[in-house]
Structure 1
């Protein structure tokens with residue numbers, strides 16, 4: 001639950017910044033640099049042994065969740081630096097013979113290329129208790145907040161999303177929605193409702209990162225997990241596969 005803890009910490013930091021500005025009469029905008037975020041299991045990849053993680057699809061979903069946090073909090077987070085970039089807890093693994101892209105490379109690549117523009121407010125509702133995780137979390141306070149907060153404030157929703165409004169080179173506008181389904185077992189048919197007076201195309205582009213096996217990994221010459229791009233019709237809802245990540249691109253009509 002690292003991304004959830006980071007999001008709550010950013011909200012607390014924002015409040016502390018506001019308090020300091022009030023107490024000291026400051027008007028200058030103050031923002032946050034979030035340094036060295038990533039997925040790392042020190043038991044699986046001990047630091048004293050090089051911290052060379054071998055990531056699976058679940059780790060790719062975690063990276064997507066981290067990046068969703070930074071897009072949602074883009075008003076205050078202006079820099080967010082992944083640690084590291086090659087070999088050590090990294091999206092790319094190299095050897096003298098070549099390299100391969102880990103599962104975590106693909107959400108990072110999609111966000112870097114597609115999720116630029118103006119961050120949009122996204123409200124994800126959880127109509128039933130099976131729409132969010134209620135088990136043990138690390139840190140523990142995430143579970144406590146989830147159990148005692150209203151729907152919109154829950155930090156452990158299985159559906160995790162962010163969105164941007166982007167200008168294209170062709171002069172059109174696109175709404176790009178990054179959605180991770182963090183449930184290991186459950187598919188969700190998710191209605192997507194836009195604000196008033198917003199009309200979008202009936203055909204959308206989908207960039208999807210998924211594999212049937214949540215524990216699927218990549219290796220040299222064997223990329224089981226990668227991005228698949230397709231076009232599909234949109235009729236007001238989109239079915240999310242279990243343990244999947246996708247960016248949906250809507251052209252604004």
Structure 2
């Protein structure tokens with residue numbers, strides 16, 4: 001029913017072990033009070049504080065990190081802070097929803113990863129590259145490079161990427177339809193029916209993967225049939241520049 005322990009740096013008293021107790025640690029400069037361990041307790045010290053009233057609330061703070069629960073296991077917030085770097089992570093029901101933001105104060109850059117299982121995964125890099133994929137069957141649970149490279153492409157039916165410069169790409173159903181746009185060019189395809197690439201003073205159109213192939217540039221036009229490497233060429237004023245608009 002009762003236990004006590006004393007050493008040069010630690011003093012502890014416990015009633016109805018291990019539920020109720022009081023302890024101090026002079027080395028760590030901490031004082032812990034257990035009201036119903038491990039659900040209800042407080043820790044106060046110069047380097048760490050803990051307040052737990054589970055399952056309603058839990059908060060742990062150190063010099064450079066905090067971890068908080070609200071209505072466990074519904075919502076969790078973790079923060080890591082240093083003079084040059086900050087990471088904040090929010091989670092709902094462990095992996096159902098997660099949002100991680102990393103920022104660097106020195107250069108003002110930010111990186112984000114947001115996931116809602118099993119619907120989508122959104123990420124933005126420190127260089128401004130953004131990506132949205134769906135569905136997200138495993139990535140919200142296991143954030144691993146091997147899953148991202150080897151397995152995730154098997155179930156991703158929608159992949160969109162874009163940046164602040166206006167470049168963008170989109171893939172539906174494993175490139176059954178795709179488009180790729182940059183500042184000066186546009187390409188898109190509906191497999192296997194139609195494919196088009198255009199840029200200023202250039203246009204190329206393929207029907208049925210080259211059964212009919214038409215291209216034009218600033219000084220020449222060409223029409224070829226049946227996937228042949230040669231075709232009918234003629235000269236004429238190009239309309240390729242308008243095709244990009």
Structure 3
């Protein structure tokens with residue numbers, strides 16, 4: 001745990017993040033800008049993805065591979081048409097995946113492959129994925145088979161300048177607490193200043209106990225916790241020992 005940071009997001013995450021990190025022995029907590037909307041912001045920043053899949057049972061014989069190649073052509077044509085309609089074919093990247101297992105098994109693993117399907121390449125790739133998942137492959141006496149095909153289309157959207165979206169002001173007047181509040185901490189009661197997050201400039205540092213309020217969330221610093229506002233408006237908290 002000492003090698004990690006805790007990301008505290010959501011409406012309630014920053015409220016308990018520092019105390020939870022202290023209990024777990026995690027030294028750092030990061031509170032992103034607008035933590036209550038963090039998941040939604042992540043969705044908006046993520047690239048677009050379309051999956052076109054088809055069930056198909058085939059072995060790695062020449063006839064089986066020929067059937068896979070034929071199905072793959074149709075799947076890629078469908079994926080390209082969908083990508084052109086949804087986000088522009090010229091911006092899309094296409095990749096192939098096969099759902100594979102040993103004959104007689106119930107569960108399959110997803111195997112990435114590039115270019116035209118090839119029996120040797122698919123077997124090697126499948127056994128590598130299988131070993132990663134289960135610790136060993138079953139050897140030459142067991143027959144791999146394909147049970148599904150997938151073509152994935154991906155495209156990157158326009159990425160905003162996150163620094164420009166930061167709610168943290170650059171410089172200006174030194175912020176002041178808007179109130180003081182009595183808090184019950186793990187060590188007992190403490191009087192803590194209350195800060196408005198949107199008034200805290202980049203580089204501003206404070207030590208707990210403290211409360212940082214904003215629309216949608218509240219960040220609480222325990223006694224001795226040290227926080228600083230980063231360039232993107234994130235608050236990084238170095239957690240004091242419990």
When Rg/Rh (Cα atoms, Kirkwood Rh), for residues 135-182 alone is calculated for each of the structures 1, 2, 3, which structure yields the highest value?
-> 3
Candidates 1, 2, 3; Cα extents along the principal axes in Å, for residues 7-62 alone computed = 36, 29, 8; producing structure is 2
Which of 1, 2, 3 yields 24 for relative contact order in percent (Cα under 8 Å, 6 or more apart), as computed?
-> 3
Re Cα Rg over 2.2 N^0.38 Å: value 1.48 computed from one entry in 1, 2, 3; matching entry is structure 3
Here Cα extents along the principal axes in Å, for residues 79-206 alone has been calculated and equals 52, 45, 30, so which of 1, 2, 3 was it run on?
-> 1
For 19.4 (mean count of other Cβ atoms within 10 Å over residues 95-102, calculated) the corresponding structure among 1, 2, 3 | 3
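We did not get these values from a lab; they are worked out from the coordinates using the rules stated. This structure is a prediction, so every number in the text was calculated from the model and none was measured. Cβ atoms are built from the backbone, for glycine too; each structure is taken alone.
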